[in-house]
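Each structure below is given as structure tokens.
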Structure I
Amino acid sequence: MSTEKKLTVWDATYDLLRSLGLTTMFGNPGSTEEPFLKNFPEDFEYILGLQEATAVAMADGFAQAIGRPALLNLHTSGGTGNGMGNIMTAFQSKTPLIITVGQQTREMAVCDPLLTNRDETMLPKPYVKWAYEPKRAQDVPRAIMRAYALALQPPAGPVYVSIPLDDWDQPALGVADVRTVSSRVGPDPDRLKEFAKRIPAAKKPILVYGAAVEKSGGWFAGVALAEKLRAPVFRAPAAERACFPETHPLFQGELVSDASAEPAAERS
């Protein structure tokens, strides 16, 4: 009789996470997350938040710092609710977060036991790009791969995968497929040419820069454009990133979120 260990959904998922570089995990664990966290691999790191909102905030900052998705693990109902304020912030900041949540077992869900989310994909909306619970245990790795791609593709943002706690020990279909994902988009070249023609014709151009300037690696290009045009630069309202050096003589401050209000530089 063969003693070869069968590949489980847990095995396939951790191998996938390892391949994607998702070896740092943030969370506030509980009972429905324990099967996912059991036998936690030595090459992974779990960063504990004492409350779910804290865990979300740490994952948000980490993802922004490394420029790649971060992995976050929460409860499916109460834990997600506790973290919703910071999930909304991550959505507004376009932070790529992969949120996995522990759901009750499939066979018990019909009885509405404690810690069950009866409508598992609704709670985090509209502040996630995608919310999904796999229809069968074997689809968990594939769902996480899709979540990774959607979190990273512009506009980046949080995604949400609900996983019943008894899925992890189920047999996997095989090694999970790993896909490459592009995080870059480009403007239509014809429209870009039209825009470039209009700039020299402008009498008093101003530039409004948002967080995407820095996030896309356009900091120095943005400075060069402003200096070439000798145009004043305003930061977009509530931009979550610095997008132009504030000590630069062309910098005029941040625009306020009121169409009838004066720019910061013109207020007395």
Structure II
Amino acid sequence: MDRTLPAYIEAKIKQPRSFGAALKMPQFNLTVAQVDGLVTALLAQTDRAANLPERLRIAGPVASKYEPAGAASQLIHDLNCFSCHTFNGRGGDMAPDLTWEGSSVQREWLLAFFKNPNTLRPTLIRRMPKFNVTDQEAATLIDYILTVYQTPKFDRDSMKNTADAADIDHGRQLYYSKYACQACHIVDPKKDKGYIGPTLTHVGSRLNAAWIYQWLKAPQSLRPGTIEPDREMSDGDAASLTAFLMAQKGQEAKLK
């Protein structure tokens, strides 16, 4: 570590207990951008900064004032969803942005997730807490999410969630050879070792075909800043990969 104040602050944020095993500062597992932001903010805490005249101060970005409506709004506030999730520019970044969640997920999966949340990434320590919502509360939230939080870029029902065996087999070949998706994802837990991206063993029961197809074509257009690479995939390859992924509905699913 460089013997400079910025380097010290960065190391302290990244690995606080490397300075002493008895320290109680928690390990936050922050992203590089989040660490840089915190270092910058802390270095700005000086007497000079505190005494700057108003005309020399630069205001931070204005937070969105988005507010959900109806009974779902009350539940979103009661469950404090904004503390971790972002909706239309408002909220936290500890969990996925839900602005377009209604275009991506299937109703049955979302209901099961509300009742018993689990992590989609094997290496994540944090996971959504179990809120013990009632069936009526879950239905209210799900109806609102599926109706309101949709992207205008495509129709979620524009593609079938099923495909023929030939397309599935071609997609499997693309997944394991041309695009080597197993480097970051897991479809077959017995042989795949990808722990960077979400596990895909049940992706066919979780996501809609239209969302998967559009994601493969242009991931950054759906989630700016995602680490999913843009492969400039052809329409045919994206369709075949979508067919293969939609066939993954559990470890018992046939992969060949």
### Message
Given 0.75 as the derived value for FRET efficiency 1/(1 + (r/R0)^6) of positions 7 and 79 (r between Cβ atoms, R0 = 35 Å, to 0.05), which of the supplied structures I, II does it correspond to?
### Response
I
### Message
Matching task: 0.05 is the computed value of FRET efficiency 1/(1 + (r/R0)^6) of positions 39 and 223 (r between Cβ atoms, R0 = 30 Å, to 0.05). Pick the structure from I, II.
### Response
I
### Query
Hey, distance in nm of label points 7 Å out along Cα→Cβ at positions 119 and 135 derived from one of I, II reads 2.2; which structure?
I
### Task
Name the one structure among I, II that mean count of other Cβ atoms within 10 Å over residues 23-30 of 11.2 was derived from.
II
### Task
Could you tell me which structure in I, II was used to calculate P(r) over Cα pairs in 5 Å bins from 0, in percent, for residues 95-246 alone as 2, 8, 13, 14, 14, 11, 8, 8, 7, 6, 5, 3, 2, 0?
I
### Message
Going by distance in nm of label points 7 Å out along Cα→Cβ at positions 47 and 183, which of structures I, II comes out largest?
### Response
II
### Task
Assuming 13.0 is mean count of other Cβ atoms within 10 Å over residues 31-38 as calculated from a single structure, say which of I, II it is.
II
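The numbers here are math on the coordinates, done by the rules we state, and not lab data. What you are looking at is a predicted structure, and each value in this text was computed from that prediction instead of being measured. Cβ atoms are built from the backbone, for glycine too; each structure is taken alone.
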